[in-house]
Structure I
C-alpha cells in the first residue's frame, strides 16, 4: 500500500501546481505509472486521485476502458462477431483501426458529457488500459485523440517508464512519449 500512498502524494503535489489551459496536448497528458500487479489496488484507490483533483478545484471525469473490447464486439452482427472470435488474427487485424476508432469515439463521448464551459478545468482519468493488451498499444489510443482535447488527460498506466520510454505491462516494446510522468517517488 505504501507505493500507492506515495503515488497519490506525487499526484497531489503535481495537480496542486498552477494550471494553464494553454499548454500543448503532450503537456496535458499525465501518465500515472505503477507496476501492473498493483492494478486492482489502484482501482480501489481512484477516489483518492479524484479527491486530489477536486481539492485543486478541477472537475473529474473517469473514462473506463473496462469491457470496451466486448462492447466493440457487440457492435458487429452475430455472424461477423462469430467469425472474429474464431480467428484471433482476424480480430487482431480488425482492432486497428476498428477498435482504436471505437475507443476514440468512446473517449470523445465521455468528453462531451462534460459541459463545454467546464472541459478546460477537467481531469479526464483514463483507466482500464489492460483491456488493450493483445489488440492495441496505448500509444495508438493516445495518438488517435484530437490534439484539441481539452483539460488534462490522466492515463493510469500499468507498466514502466525509463526516460521518455513507456513499456505497457512491462512486456511490450517501449514507446517514446513526452507525457508528464507521475511516479511513486520513494519506489524504483
Structure II
C-alpha cells in the first residue's frame, strides 16, 4: 500500500507542481470552453488525455519508443498554444462542444506528447521496480485525480465569472486563452 501512495502522490504532484505549470496551462485551455453542464464530456476528454499520457509513459518506460527530450520540450508549449488558438478561433461556434471527434484525437495525441515529456523521470522513479505496470497505473490515477481537481477549479471559476461577475462566455474563453498564450510563448521561445 505504501508503493500505491508513493506513485499516486508522484502522479498528483506531477500535475500540481508549480515548477511544471505547463500541464496546468494545458488543462486550463482544454477546460475553459466548457460550461458546468458539459462536465461529463469534459471529464471524458480529460480522461482521454490521461490515457494518452499513460500510453506514452508505458512506451517510454519499456523502451519501445525513444524520443529526443528537446523535441518534446518544444512540442509541449506548441500543444498549449494550438489548443488556446483553437479556443479563440472557435469561440461562439455551437458545433465545438457537440462534435468532439477531432478534439478527442488531438487531445489523445497531446496526451502522448505530455507523457513523453515526463518519461525520463518516470523511468528513473521505476528503475528498481520489478514491473513498471502497477506503478504506471498508480501514477496515472494520481495524474487523473489532479487533472480532475484542476478541471473542477476552472469550471467553478468560469461559473463565478460568468454568473456573478457577468463576463460573457465568449470574453471568458478568449481572455483566458489569450492569457495562457501570453504565459506560454516565453516557454516556447526558451525551447526553440
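Quick check on the output: 20.0 is mean count of other Cβ atoms within 10 Å over residues 72-79, derived from one of I, II. Which one produced it? The value was obtained from structure II. Looking across I, II, the calculation of helix-only ellipticity at 222 nm (-39500 (n - 2.57) for each DSSP H run of 4 or more, over all residues; to 500) that yields -11000 traces back to I. Once relative contact order in percent (Cα under 8 Å, 6 or more apart) is evaluated on every structure in I, II, the highest one turns out to be II.
Values quoted throughout were computed directly from the atomic coordinates according to the rules given, and no laboratory measurement underlies them. Note that the structure is a prediction, hence the values are computed from the model and not measured. Cβ atoms are built from the backbone, for glycine too; each structure is taken alone.
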